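Read-outs throughout are calculated quantities, based only on the coordinates presented, and are distinct from any laboratory measurement. Not measured: the values here are computed from a predicted model. Cβ atoms are built from the backbone, for glycine too; each structure is taken alone.
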Structure 1
Amino acid sequence: MKIYLNQTKTENDTYKNFNKLEKVFEKENCDLIISPELFLAGFEFKNLSERAAEEFDYLQKIQKLCALHKKAFCASFLVREKKDFFNRAFFIDDKGGFVQTYDKNNLIAVLKEDKFLKKGVKESFFRYKNISMGPAICYDLRFPELFRRYAKKETEVYLVMAQWPHERITQMITLAKARAIENQCYVILVNAVGLCKSIKMGGSSLVINSYGGELLNLRNALSGKSFELNLKEIHKHRKEFPALYSYSRGRK
């Protein structure tokens, strides 16, 4: 599977952010596109009801893009359910259908996310094209418990969407490597770059292998790049050094 890491700047214009994504669908030769956390508007908690309604409209447009271009898509959106709002990741398949959703489990108090949004309470394991995947969103990366729940199901690829600031980018990379090493999996992390509101985002979207090696790092690029997964390497590593299996299957 070829995955496009859509490292992009979150502009103060929702339509412009959608338009940039539309061009990626049109131009890139890939199977799956991953965009950053809340890529349509970033962390903006004013007029939540209006924003959630707008993002739902764009979500439907993205479903149509997936079906038209035969590409899957994953990113997070602001979503309303009754009186509650969630930072929710959607995985849309290449026919435009919803495969899985995931509500951010760990909300970041520094950005007052926990004051406005309701946190998720469970993981969202799924399979797509016979690849086992587990989504996570930004601050989740600091909490290994979520990833270990995925590891119990021997998840092969973790998809992490982020709006991670430049000043803490070294921590992001270190944590991504730790999650990959301890779970012997791919970690594919897509972060925003440039200014989002008043915060400088760190870019450095990554593909990390099961040894903690950086197979791709986009650093400060204002565009994305594709990466071809090789799951045979993951399975070979797990078989030769069965740390994950000791955890997922129990020690013998």
Structure 2
Amino acid sequence: MSDTGISLRWLGLNAFEIRCGGSEILIDPYVSRDRTLIHVPGEVEKYLDLSPRHSDRLPFIFMTHSHWDHLGDTAEIIRKIGGARFWGSRTACNILRAQGVDDRWMNIIGYGDEIGVGEVKVTALESRHKEPYDPGFYDAPPEKLECTSDWRCGEVFAFLIEYNGVRILNTGSANLYLPAVDGLECDYWFCGVSRWNPDFPELMSHIRFKKLIPTHHDAYTKPLSQFALRDDFRRLCETVPGLPVMELEVLKRYDLPRLA
């Protein structure tokens, strides 16, 4: 364990398993990676520990938005573990209700909310999706979740995670809501770069970060056993020379060092 007490694994897309001291945080924990089935039975337990937990060891799940490639495995994770503290939009919670998840595990968050996770503070910041793919909201549980377009986006969040003097910003899509992050300082920026827009490099310049960790730049309709990267991150580095980056190997556990 590094001097920060933080370790993590990247699970592809914007899916992360982060351990801060004794707390476990999952961000957008989707690993099924199947556009037709959405959730593939038996796939999640290949990559995540789904053994039942004591109530004080339940993970915290934070959801940037409710598209299928972010939320699609969460109901199964909560069921198998025997619960989890889920934080997401009203739309995300209604999708989970449609899948039979009990309300006691779910918390609807709003922009600016601060959530305590043991000694960790997580702040929900307003964000944007790159383009309005499958936009819209659910004010009640949807009647069907048969295709990707049924998984509406809902509100979009970025998460600022603070622990032991380290600040981690997670943005799950190649877009930002500038008023929420202009001038924000962080050590690590877990930055979704999926098919970024031409104005994205300019938006990036408004965040003061020490290391950028790219996310959501993989061929995400292929199973993790056939993991492959797209060229999103390579193009971004060519456009922004000298970008301070830390590229993660999928599924490998890393101890995050403290940055000068």
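See the values below:
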| quantity | calculated |
| --- | --- |
| Structure (1, 2) behind the derived value 2.4 of distance in nm of label points 7 Å out along Cα→Cβ at positions 169 and 209 | 1 |
| Which of 1, 2 yields -3500 [helix-only ellipticity at 222 nm (-39500 (n - 2.57) for each DSSP H run of 4 or more, over all residues; to 500), calculated] | 2 |
| Ranking 1, 2 by distance in nm of label points 7 Å out along Cα→Cβ at positions 137 and 185, the structure that comes out highest | 2 |
| Winner on mean projected area of the Cα convex hull in nm², for residues 121-192 alone once structures 1, 2 are ranked, highest first | 2 |
| Comparison of 1, 2 by mean count of other Cβ atoms within 10 Å over residues 9-16 - largest value held by | 2 |
